[in-house]
Structure I
């Protein structure tokens, strides 16, 4: 399920019009790092990882909608931040990559 969600996120990133080619490439690279980090998670953390993936998918979806709502984008980004808090100590690389993705999307106005 996480792999499918990450594939959807990657697809949404390729559709982002606000990004230049270099930015899209960087987002895809960050997404690959996120995939690598998720692959190392123990089974006991997978539900929390699924929450992060779902919120990230929602944020990517909102970013690519033609008539997007700022409130929905902000809620989805807040959901990512809240979901990631539990991983700050046990999985710092996962948190770092997720934060980089969020910051990049924010810099792009998404």
Structure II
């Protein structure tokens, strides 16, 4: 949480509901989370490390589920401007299904 706050990825009072990192040593290498307001995709390897997407901009959500503990599932979001963003989620404990269902409920279909 200290690292996320240092990177200024949360607004006051905002709560993280789901969090996943595929980084080996430092979460800044890759972290993905849903709050009660938005999706955050972060990697210091991106030109702009933080991709912040309010739920109101998401018009559709698709998922490719992985049945392997070694490979992540992938959630793809279609945004209101017809662009796409995607992020990995762990299938451990059904986390991928929970994140997918949460996003489906919160997106604003056209």
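Every number in this text was worked out from the coordinates using simple rules, so none of it is lab data. Model, not experiment: these values are computed from the prediction. Cβ atoms are built from the backbone, for glycine too; each structure is taken alone.
Have a look at I, II and say which one yields 107 for volume of the Cα convex hull per residue in Å³, as calculated. That value comes from structure II.
Looking across I, II, the calculation of mean count of other Cβ atoms within 10 Å over residues 39-46 that yields 10.9 traces back to I.
Using relative contact order in percent (Cα under 8 Å, 6 or more apart) as the calculated read-out, with 19 as its value, let me know the right label among I, II.
II
Here Cα Rg over 2.2 N^0.38 Å, for residues 7-46 alone was derived from just one of the structures I, II, and that gives 1.38; the source is I.
Each of I, II could give helix-only ellipticity at 222 nm (-39500 (n - 2.57) for each DSSP H run of 4 or more, over all residues; to 500), but the derived value -4500 comes from II.
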